[in-house]
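Derivation of every value follows stated rules applied to the coordinates shown; laboratory data play no part. Note that the structure is predicted; figures quoted are calculated from it, not measured. Cβ atoms are built from the backbone, for glycine too; each structure is taken alone.
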Structure P
Amino acid sequence: MQESDATSDPNDREADSLRIFIAVQFPPQIMAGVTNVQERLQKGCRFVGANPSWVPTDTFHQTLVFLGEQSRDCLDDVSLAMQRAVDRVSIGPIRLAVTGVEFFPSARDPRTVAMALKGEVGKLSQLQSALREELRLAGFHIESRPFLPHVTLARIKSPKGFSGLKGIVDGHRSVSAGKFEVDRIELLESVPSGSRRTYRTLNAVMLPSTPPQAEDQ
């Protein structure tokens, strides 16, 4: 007789689950640009006595949909939903720029220091909305919250030095980390690594390339 699941090793059940999300990864030049901005902010913070918690430089990305802990068995369903969303919106590469340091979600409720994504954010929002809908149709529970594209640089843990931090942020509102094109979305696993987490790509879905418009004859 087969033993019941109640006798199975809990470590085995944990190994069958993954912490996953769908995101846009940044190309190397954007990662370098954002890192440079973060380093400038860090120097200013040391001068004014502010001490936010800085995000590791190799983890900058734009989350589209966070799925949390999921079974390994669902990965094919997630990948299929990603492909359906891309096919539905049928848009080519999305042109974006990472520019301007600001408080997120707002200056009145400053939880993080972030850079904004500008450019074709309407297309990115359209793709993100399609992803959420396709994942819900596939049976996943997806939170409904406003989509505000941004890159988190630091998390504010204490009010200490905040007035100085505000001055530093205000002085970097027009700084740029560069422009790039989004040509794919990726399914990422968040993996514990000591006191932090790293990300591993499980799958990628390419956006369709858009050929140039033919000139009128």
Structure Q
Amino acid sequence: MQKLTINAPIVQVAIDTLNIDDALRIAEAAVKAGVDWLEIGTPLVTFAGTAAIGAIARAFPGVPVLADYKMMDGVRKYVVETEKQGGKICTICSVSSDSSMREAVRASNETGVLLISDLYAAPDIPLRAEQLEALGVDSVYVHWGADQRNENPSRDPLSDLPEVLERVKIPVGVGTFSVEHGIRAFKMGAKIAVIGVPLILEADVEGALRKYVELSKSAY
């Protein structure tokens, strides 16, 4: 099956809720704001199950849905389920074994589900990105995580982006926490900018995301 084409710049909203009702509300605001991809965040897929993928995919046909499993082992079933539920993209942790990575790539190629590897917690982020490209993943994401940010809020979440961009030819995405981050990410050469918290917690989610989409994309 043919995979989704990554037509940059792409803004992806991380829907990190714990239930489908809240996810549908945020997804509706995101689509109205012009977001390109809807992410079923790891908390959502963990607490609500893979049914959340199908619920969002059915509610917003034509908008690609990403399942952020952060797969580690036994990966084939997750890729297959993504396709079954109508999702177009799924994620695997960069610290998964190369065996799991190869199996995920095989399942991705068979189902047409785009495979992205999250570089979170990789001991050597640029090196692992290069290895993952060689293993056949479709994209890698630079990700300074929530717990890392809570512990070290002054660290720039984009600090690993330049070296990763130098090392790989596949599209690179990056997790962001503000409009300013989104603008810088696209200026630096990222193809995908991911935003969730804190914007999805705003009183006016649609307005906050629209500002992010318009300003960040204008910098690409």
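Where does the value 1.7 come from, among P, Q, when distance in nm of label points 7 Å out along Cα→Cβ at positions 129 and 193 is the thing being computed?
Among P, Q, the structure yielding 1.7 for distance in nm of label points 7 Å out along Cα→Cβ at positions 129 and 193 is Q.
If Cα Rg over 2.2 N^0.38 Å is calculated from each of P, Q, which structure is the one that comes out at 0.93?
Computed on structure Q.
Computing distance in nm of label points 7 Å out along Cα→Cβ at positions 177 and 209 for each of P, Q, which one ends up highest?
P
Between structures P, Q, where is Cα Rg over 2.2 N^0.38 Å, for residues 33-144 alone highest?
Largest calculated value belongs to P.
Quick check on the output: 1.1 is distance in nm of label points 7 Å out along Cα→Cβ at positions 17 and 41, derived from one of P, Q. Which one produced it?
Only one of P, Q returns 1.1 for distance in nm of label points 7 Å out along Cα→Cβ at positions 17 and 41, namely Q.
Please compute distance in nm of label points 7 Å out along Cα→Cβ at positions 105 and 121 for structures P, Q and give me the label with the greatest value.
Q
On relative contact order in percent (Cα under 8 Å, 6 or more apart), which of the structures labelled P, Q is highest?
Checked P, Q; max of relative contact order in percent (Cα under 8 Å, 6 or more apart) sits with P.
Identify the structure, out of P, Q, from whose coordinates helix-only ellipticity at 222 nm (-39500 (n - 2.57) for each DSSP H run of 4 or more, over all residues; to 500) was calculated to give -10000.
P
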